[in-house]
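Each value in this text was obtained by applying a stated rule to the coordinates, not by laboratory testing. Everything numeric in this text was worked out from a predicted model, so none of it was measured. Cβ atoms are built from the backbone, for glycine too; each structure is taken alone.
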Structure I
């Protein structure tokens, strides 16, 4: 689901920053996106394709991907331990302010 959310945002002209701890995940993401764009073109769903590759930024760390972002979409496997770890990392990057 995360791949398709990212591609939709890219095709609408938004910058998308991605991070994945699995080394092959980013290459898999790119392959999926290229295949999806090709299928959409063949089906007549895309006449012109914005230069989405220029708007996709992959990062080596979660903190690096989160820098200067307006929106964070978490799309990791539904494993409670992994989700807790990710949310801790996000919270450490964006500490909540106490009122």
Structure II
């Protein structure tokens, strides 16, 4: 969320480990004035790479500017339901094969 004032001078990017996750192109940044940017991306957090870094810089040499970054952390089955359904279907398939339910 960019409050009123920065007029595009405040730049913001979000990185995980050495990878930029928002915006997705490395070395590009969000910039706005009195605007909330909603960005929805599923990024799995892996052990050892779960540090998220907010990169900011200000092109305005006179005034300091602030922004607010909110990150939602959800279980994978909520963040990506189609993936969870595929995993569940695979497990169900394995179970049915083990109990001999196929071909009945």
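Brief remarks follow.
- Computed -15000 for helix-only ellipticity at 222 nm (-39500 (n - 2.57) for each DSSP H run of 4 or more, over all residues; to 500) - originating structure among I, II: I
- Sorting I, II by FRET efficiency 1/(1 + (r/R0)^6) of positions 62 and 86 (r between Cβ atoms, R0 = 30 Å, to 0.05) from high to low puts I first, with the largest value.
- Answer label among I, II for the case where distance in nm of label points 7 Å out along Cα→Cβ at positions 14 and 78, calculated from the coordinates, equals 2.3: I
- Among candidates I, II, the computation of relative contact order in percent (Cα under 8 Å, 6 or more apart) that gave 34 used structure I.
- Structure (I, II) behind the derived value 50, 28, 20 of Cα extents along the principal axes in Å: I
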